[in-house]
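Below are structures written as structure tokens.
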Structure I
Amino acid sequence: MPTVDVSIVTWNSATQIAHLLRSLQAQTVKIRTIYVVDNASTDETQKIVATFPQVKWLPQTTNVGFAAGHNIALRKCAADYLLVCNPDVVLEPTYVEKLLDTAEEYLAAAAFVGVVRGEQAGTIDTTGLHVSRYRVVRERKDVPTIPTKIFGVSGAVALYRRRALEECKVEGEYFNELFFAYKEDVELAWRLQWAGWEAMVVPEALATHNRAVRAQTPRSARSDQRRFLSIRNHYLLYVTAETRGTLGSDLWLIFPAELFRMLYLLATDFHVTIRALAQFVKMWHAARTFAVDERRFVHAKQLRAALRL
């Protein structure tokens, strides 16, 4: 039976974390180790997690973000598969089992997600990620009847094949820490594709995501920090994940879409947009360095794989 470790990143998650940990305890497949990386919570998160003695508590003195937080835990993991969870997720008892069944059957796939329902009855939070030709990233809402190949999986509740993550990490980073939070799962989805790995949605695996900020939440109701990261990371994706080859045939669609996006953001969210763009410019060199290393590492691994055939 393949082994599974779990990585959870918390930040003031006291109202949510116990529900997730109980659902992990109830899984029909035994979880080997659960790591909780806490980003300097000021609420009762530590006290609640302490009631689950099997959990490995990894406190941080500052908020290092979603990407770096998961990297801290993932570096400690040694299981065959790594389950990445947000603290506001609750898993049905067979969630991990159903994903593992598919993972062991589809050896070309590295990332798996089930049907993640929304908090309200009858709603779907995500069945994976979709990237349009305009480079708009959306959560998929369709529910297939069989395991189906998709672009990538949402980092809210994703199962990754550890071997694939080890192959695709760049300078020790599984998730790109330049992103801090938001869209780092999209960047990883691109990187796994660069290395020839697939992603799949498994309809029999069920979970619920009590998302704090939903897709339909108006921009004005989201915090400045969320809007800042969303804008900045959107442009970081172009630098870290795309090439002239991936952009070429879609550039005639992307350019007008990005022009409209920029005009809209400047008109409706001027100060946050300018701050995000300024930060993006400052990060350009680091993002390009990551991208160059990514291509070099992935290409070398592809060559090694070809030589092994």
Structure II
Amino acid sequence: MIIFIYGPDAYRAQQYAAGLITRYRAKYQSGMNLISIDMEQENGMNLLHESLKSSSFFDEVKLLVIRNAFSTKETAAGIADACVQFNVPSQKETVIMICEPRQEKELKVHRELFTVCSRKGNTVHYCEYLSGAALSRWISDHAQELTSTFTAPAVHQLIARRGNDTWALHHEMIKLANYAGPRAVTDADVALLVPAQEDLNIFTLTDAFASRNAARTCSILYQELQSGRDPYYVMTMMNYQVRTMVSVKDCLNRNISQSAIAQYVGIHPFVARKTAGQVSRYTLDELKHIFSVLVDIEHRTKQGKGNLIDDLYLVALSAS
């Protein structure tokens, strides 16, 4: 059988997948038959075939969690062929889970795999963006998961500022819950801590860069510049982001505890925790080099030299 999870709401799609894996682990505690396969790794296709050929241990259901299944046409076609060759849709002892938080039209380009995954008998879960009362309920329910409560005005204010991007809402809610502590989060808290809509993309841009996603960084940068955003402001924000990452990475390398980093660097504890997770993707030397490049760009821009927009794209590409 194939469990196919997709749709534009990335956070809810990934949470749904994580919930299924948690239930699987609770049922089959040996852990011997839970196999994660990243198809962007060189041996991904070979590992998939080997896993489908081999018998499961202890007569347990085998769960293959395939990541980046739709990354290329060749990869998607190869997975589809393997599913047909080993008759996966008809099997009960082997389950393939594919979670692709993307729009249906993007996935249908890979027709063979999309058709195999959507076949009758498989489990297909589509995560569309929520709206209206459904989105408000999701925020209230998610607040309970975070052991917090949000007043109705706070929910409305949060939606007005963050829209229906549940991934962004999740991060903002963690920040707000930590700030409010045992009391309910109010609309005043949201107004204080959540950036207004016009500033959202600039934080999305710096987050994409910090997450080492060059393609997304370049895409958001293009959107920002096309919308009329001042390139110098973009450079300033990226400069601040990288400078913070350098400081946090340096602290971690010197075994300074995460609880002390916020005070040491002079940033909010939430920012410290978030940045500590991001900098794991970079070495300190890489961050220092990027920061020196940004400083050089700033100096040349003030002197009227170079092309700031071209330079920003070069920095964005350095996230690869």
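Overview of values
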| read-out | value |
| --- | --- |
| Of the structures I, II, the one that 4.2 was derived from, the read-out being distance in nm of label points 7 Å out along Cα→Cβ at positions 8 and 264 | II |
| Structure with the greatest value (metric Rg/Rh (Cα atoms, Kirkwood Rh), for residues 72-191 alone, set I, II) | II |
| Value 67, calculated as percent of Cα pairs over 23 Å apart, assigned to which of I, II | II |
| Which of I, II leads on mean count of other Cβ atoms within 10 Å over residues 24-31, largest value | I |
| Label whose coordinates, when helix-only ellipticity at 222 nm (-39500 (n - 2.57) for each DSSP H run of 4 or more, over all residues; to 500) is calculated, return -18500 (choices I, II) | II |
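Rule-based calculations on the coordinates, nothing more; no lab input. Fair warning: this is a prediction, and the values are worked out from it, not measured in the lab. Cβ atoms are built from the backbone, for glycine too; each structure is taken alone.
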